[in-house]
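These notes open a run of structures that come right after.
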Structure 1
Amino acid sequence: MRRTKISNTIRLLVSGTSAGLALTVTAFPLVAAAQTVVPTAATAAGTAAEVAPDSSRGRASVQPNVLPQVTVVGQSVNTNDAPLGISRLPETAKETPKTINIVPQEVIEQQHATSLEQILKNVPGITISTGEGNGGQSGDQFRIRGLSAKGDIYVDGLRDFGAYKRDAFNTESVEVIKGPSGESFGVGNVGGLINQTTKKANLNTSTSIDQGFASDATYRTTLDSNVKLGDTSALRINGMFQNGRVADRDHIDDDRRGVAIDFGTGLGTSTEWHLNYSYLHRSGAPDFGVPVAPGADGIFRPLTAYNVPGIKSSTSYVRNTDRDTTDAHIVSSNFVTKLDNGITISNDTRFSFYERDFSSTNPAALTYANLQSLLAGRNVALPYGAGGGTTYLQRGWGIQNVLSAKGEFTTAGFRHKAMVGLDTLYQRDHRDQGSWTGRQNNQTVVNPIFFNSPNATVSYNSTRDANAIDVGAFVSDRVWLTEQFSLLGSLRWDYFRSEYATSASTLGGAADSKKLSPAISAIWEPTKDYMFYTSFSRTYRPVGTDIAVAVGGVSSEVPQNGFNNEPERADTIEVGAKLDFLDKRLGVTGALFQTKKYNAYTIDPATGDITNGFSDSGEGRRIRGLELGLSGRIVGGWTANVAYAYLNGEVTSATAASTVGNTAPGVSRHNVTLWTAYDIPHTLLPVPGQLTIGGGLQYATGYWADSANTAKMPDNFSLDAMIAYKQGKYRISLNGYNLTNHLNYQSSFGAVRAVPTSRRTVLLNVGMTF
């Protein structure tokens, strides 16, 4: 893949204002800041910064700088050189000594992925947990390499506050950074983090409209319009409207509305600012799936795996009282400027407000006797968890600001790339816990009644309030000891404090922590196309980190007065390589790693007794594995994205001694994702326009759903295909998903329940760009 260095705001496939992170006096910088317009490419070339390394010892001479630079990616999908767009990280994935899986815009568009969950099917080693009871999350609750990442979802490098399911209408690409990243992102991310890059205004004028028709009468309309307002300013508007149902899941509606507006100014200059607003509304019913039941071997499996008469993959236990309505508002400011001395200053700010009206039906596990009765053709009563299901009203808000400065310099003849920054965050969450009068917990396992509680009413009689603050200062420096060998060291100090109170009990209090999160990497680049690295990183997760998605009212999830809540800690060692071939058209990655999560303990100050930690029942985990990846343009119009992950997880410590040594839950041993597309050349098919065919698969071996290794999820396999035709400004495409009609499972929750996914589905899309 050929790259061209140009002014930092011209983008083709990848949007990329640096999403820096830290505190500043003002949240939104003044538009009146001085801006220098680039009149010609020659002028840009004459004034842009150039660092010329000395071949003997990595010496560098820094010449005058005016314009910031980014890498613009053309038609290639070699994700090694994809800009990350996060100011706290190196500019590209290849420069970052961590495993990073990137799902580029081209793949998202070809697959017509409509949600973050669908996009992440292209990333191996990610599993999903079904929402817990007692007010736990039922939104996007991902596990990366078997470790919880339910609060580690970011947008443009800033936290995406709230518990809801994310739509992809405003998503340009998705990056999954695997392993602890506490040195850059602070508390949390014990297994990694997920970042969504949004669509930003650019200096083109175009409008795209698409209409999709999918299985189960689902209709989806999207609009993407970018308007150039002046020489250095533009406005981009994205909209989405969807009415539909989840195919092959009874009574599960999936209606969505969304709008995103991004205003960019200073595009093509040394000072660029983006101000954007996004809104997403989603309504339907939460799908908590089907119960699990033990077989003759004592292992719990999803009920749908036993061929029970009257039970289908579409069977759900949703009732007329169930609902999940969310509204999320996000306002963001992204500011970057490059000074004449070559230093780049970034300031990014986000304010989020979210509301949720939630009520669910929580099926509980069946017994072996229940299963035998069902197999004999008899019906049994459905057992419930959480008193039949959780009900609450939730609203909260969060604000984050990240200020960072980075630049290149030379000391004692050694070239440096250094960065320093300040990250501040505050979030608040309030819940009104509800209880039903007249809701009937009388469903049967076979032929459950949906409208079984026509006169049910709900009242809200208790509250839960939580807040958290995090202040982090971070610094990093990469120093070249020779032209080929360099060291990257990073360090972040965090002060974190969380508070919790509830009117339902005396549970609650406050807890704080002060921790240093280090990372160090050794990097060897024998040529410009090859990068080899070994790295170590550490992160901490204090109690109360993820207040919007915590299981409130449970002592292991919230701070308590009188207890010493020590944070979880996760350490990762990784050895890997990132290589480019075929004139950078093709990228190959590989890494061996080990992550150890050390269980957090709470210590009673009076007795000195050690009790369970606040996450995963205080369990320690060790995850070892291998990851391989290939992405890019193999030849001509043939592109491919392939990834494989081998994971071996073990429970290393737990309150229940019998679970120590068991396989860690949520860890599929073998994980494969593949997507490839081919533009048929006119020499083979002499027709006007462009015909493209494509396809792929996702495969993951079964995994244990609980630490006791009593509940097992089956293998997942999906074979997908696509055919698309484009002529002038018009296009049409047909996608088929899970073509083998395999029974897959979206998520699980211990030895309690599992959620089946849709079987074979199709999507027809027509669109135009003008």
Structure 2
Amino acid sequence: MKRFNRSLSPKLHLGAAVALGLSAGLGYAENEAEAQEAKVEPSVTDTSINLATVRVRGENKTVNEIPNINATQLDIGRMPTSVRDTPQVINVVPQEIIKQQRLYTLDQALANVPGITLSTGEGRGGLNGDQFRIRGQQARGDVYTDGLKDFGTYTRDIFDVENVEVIKGPAGEYFGAANLGGLINESLKKAHDGNSYNYDQAFGSASMYRGQGDVNHQFNRDIALRINGMYNRAGVAERDYVYSNRYGAAADLGVGLHSNTTWHLNWRWLHTDSIPDYGVGMIKTSNGVYRPITSEGLARNTTYARSEDRDNSDIHSLTSSLKSKITSWFTLSNNTRLTKYERNYAATTPAACSTAACVGQFMAGGNPLLSYGAGGGASYLSKGWGAENVFMGNARFNTWQFKNDLKFGVDVNYQDENRYVGTWYGRTNTQTIRHPSHSANGAFLRLPKENMANSDQRDVGLFMSDHIQLTKELSLFGSVRWDAFQSTFAGYQLSATPLSRQKQNAYRWSPSGSIMYTPLKNSSFYFTFSRSYKPIGTDVSSQVTILASDTPQNGADFKPQRSDLFEFGNKTDFFNKRLGMGVAFFQISQNNSYYYDESGDVVNGFSDSGVGLRTRGVELNLTGKITKNWDIYSAYSWMDAKIRNSASYNGKEAPGVSHNNFSVWTSYDLSEHLFKPETGHLKVAGGAQYASAYWSNGDFSNTARIPYQFSLNGMISWETKHYRISFNANNLTNHLNYASSFSTSRAVPGPGRSFLGNVGLTF
């Protein structure tokens, strides 16, 4: 198997040595959640802080348990305090699931969330980095960390992430422009009380090797520092020639941990050196429907990546989070982020085997020439930066007999990027479908300055929300946000003549209203309406090639997309809030929708020809403890998504929407039945993920079908006070899944059966 041809360069060796040296020196690892949000204080004379059992992000949650997700605390100041208090579906992938399943990237974590699909190449360094559809709606660029924009487009490693939260449905009243079908938020690991030193080392299939560590040191009662580090080298099981090498570090300084004013200063850095996987082409079958060619006989390990393909990125981010309790009823907060990013990218793009000659030759066992999309594949160098500041006040007071929780503030963000479109020299597109060559045959890439374009966007948002408690059982939520958005573009646009500065403005209100009724102490019902807008130009770092349809134009009437949510649901807790359940019925109506072609450019939208999408569905989840030793984490979603307001596609099914989705993971602690308590914890766990067949992302004509997805996974672990060992098996049936897709062009086969072992230390 060919792979890692560039992974042994001196530069990478140096980076690996630095990362691993830092890791070993600090003694860090993955079991960091042990002390998160602990409230144990040291005695005056105690120099080493010993923690008792602590509670983590929820009621009745002890270390190493799957929590009741309803109790998850949201670290986003302008939203309600917890999932339970939010009248909207929020899926959370908690730290214990990340640990048990050994999840390392954002797309792996989101496999636990029903109703999410990916565009081609994503999750392993594809065309646009981590880009998702949530309930059939584009979530391009809608990734946040601690409630602030995660600028840049790249494959995200979650080595310094505590929880992953998916807020489903429009959320413009909280986050401003974009967020039509929902958004993804990563809650970062933060400095906390106590001293802990952890390290985990993992080995697995496809030459997987990963070191990950976490150290927290408390200097005094109010100051602590937490450092995380990671080095990852891995291929993909049953996929040749592609790999992802990553290393990163993060540090969080916490000041005022026990005072009325707290401040966290967080620095993050992630480097990626990968060969992207653009998958395989589709093939036109006898009934006229396109299917992935690997489902029609091509070996699943076939890839078309070439030796000069690359996805190299560096992301640096600095975040300041300040919160001050001015009085018993009023709090001020200020959150600021500055990010600098760079990405050097080139990929080979296979296209469909659609002609009668190609189909006939392949089905007869022949080896036809490969067709290509995007001229053989996109290439570019992007250099950009982004900044955001959210300043907010929170007042809690009574008006007559009503309790008010009023939040108001201003959110300002700006992003600027220079993009250099690549030009290939000596490149020949002569691969065959079967047994392709991976050699670039002397081809090389240039990124000339004259191929540079500049794009930027700024958004100024004023927001206010109020939670009014009318009676013990009845409460009202109201939120509104006004955004003044502007995007500009100038420079290279696939023409020798540079384009002068083009500009587009949009001014919109994003409202939300909810009513919540709590007839029982642990059960509440709610009804919510919310609206979001997405103007053109919000996806600065997601643009790949630079066509006029994807960029601002002077004098053009590009009306923003609009998305409306209607949702009715219930959230109920059982067993003293150890087990939580949620159910929701929803409809999302989106007008002026658009999609992207194989180069990542807008095809429909921001014009009268844009289509409309309507998604209706129901979602259920059950999380927490069933018994003392038995935990469960499960979710199910049924969706029916249709295309509306389109002369060409009206009534067809929306692409990227699977009707039935479920994810379940359950664990059981056998220790009480087999050993003495001091011996440690022996835990077994397992689960499955399923999505029914769906039309490929971008396929509005319903002519390219992705088969159903299924993965059966298991885990066994042994953990003592200072040591742990675990073994994971994924996709035990070796089912041929597809990680992502695009229209009738291509699909990316997912990993085959794989195994992973992990050993860890805690001190």
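Values quoted throughout were computed directly from the atomic coordinates according to the rules given, and no laboratory measurement underlies them. A quick note: this is a predicted structure, and the numbers were derived from the prediction, not measured. Cβ atoms are built from the backbone, for glycine too; each structure is taken alone.
Comparing mean count of other Cβ atoms within 10 Å over residues 110-117 across structures 1, 2, the highest figure comes from 2.
Among candidates 1, 2, the computation of mean count of other Cβ atoms within 10 Å over residues 254-261 that gave 18.8 used structure 1. Among candidates 1, 2, the computation of distance in nm of label points 7 Å out along Cα→Cβ at positions 454 and 638 that gave 5.4 used structure 2.
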